[in-house]
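**Student:** Multiple structures are listed underneath, in structure tokens.
Every number in this text was worked out from the coordinates using simple rules, so none of it is lab data. Values in this document were obtained by computation on a predicted structure and should not be read as measured data. Cβ atoms are built from the backbone, for glycine too; each structure is taken alone.
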Structure 1
Amino acid sequence: MSRRKILGNYGEKLVREELIKRGYKILESNFRTRHGEIDIISKKGNTLVFTEVKTRTSFGFGTPMEAVNHRKQRKVRQIAVEYLSKKSSGGYGEYRFDAAAVLLTPQGQLKELEIYEGVF
């Protein structure tokens, strides 16, 4: 497995742990379709939340949030529609798209973790 994939998986694990601390229930991790994947699907109360996670060790390729561009947002929305068509609606009153930015040290230690609610 590549270093990039290992860092990405670690960042997603940290975000899942933080979401659980905040009272979310994780429904899916790495939900895949032919169009791509959604990193985390969770729920809190009556809200179904689709979360895109970006992990970085430096800003050499931009900030984590810069990677959640319009193209990525469109793709996540498309995959969310597929998820909703395959799964029962579950009676969710609301849907939300969040993004999580994880910054690690070059050694892989957590430096910063931010979850941005309803950013797209």
Structure 2
Amino acid sequence: MNSSSKIGQNTFSKEERITNKKVIEELFNSGIRVSLYPFDIRYKFEDKNLINKVLVSVSKAKIKSSVKRNLLKRRIKESYRLNKNKLLLDPKCNIAVVYSSDKILSYNEINKSLIEAFNKISIENE
């Protein structure tokens, strides 16, 4: 199954993840910033992207336990996977979702907040 047939489905494939250090650096240095508790989201439009690409980060300084950090990352990724169709941006962009709270929020709280953040990004770029 090629990656183009997965677009539009609720997947979170390897092609949708940001792994390139230069791309990450550029995103944090010159990306547009949107803050909405508990997230600090940065995004930058890329003409060459066919799909939105995402990076999920949870600060080690704020959440000491790796088990809890991984739990939060899983919750954020799952919320993104189910709600990425609400992020209607053209051209597509690179997005860094940084969890900036020191509290462990429930999936429902994370999901609600991520949807609000996506709506805010979509409205800002209409």
Structure 3
Amino acid sequence: MKALELINSIPVIWRTIFLLVCSNCFMTFAWYAHLKNMSGKPWFIAALLSWGVALFEYLLQVPANRMGYGALTLPQLKILQEVISLSVFVPFSLLYMKQGLKLDFLWAALCLCGAVYFMFRHP
């Protein structure tokens, strides 16, 4: 019971963010990890395994969106999800896929900051 009380004491937006971050970790692996790990396998095998991973994404994404929708507008929820998605993707790209760091990541982040500003500036 205390754990539930503790969870409920956390503001809805932070619970939503946490679930979206976890969801996007699964999503990123479902969408891109097969490019590294299964490049020699037929595409439909990669698709089936990706769907299996994506199930966990949806098990987190759907409750996150349902929870966050009352505290945030739909456009705010979408922009938040996009920022989280790219925030998860960049470390995945660098650390897991061994892609190079580019200045374009900074410019993309600045554009996202602008999107967040415009979406959240009005209550």
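**Student:** When distance in nm of label points 7 Å out along Cα→Cβ at positions 86 and 102 is compared over structures 1, 2, 3, which one is greatest?
**Tutor:** 2
**Student:** Related question: Given 38, 21, 11 as the derived value for Cα extents along the principal axes in Å, for residues 38-77 alone, which of the supplied structures 1, 2, 3 does it correspond to?
**Tutor:** It was calculated from structure 1.
**Student:** When helix-only ellipticity at 222 nm (-39500 (n - 2.57) for each DSSP H run of 4 or more, over all residues; to 500) is computed for each of 1, 2, 3, which one produces -12000?
**Tutor:** Answer by label: 2.
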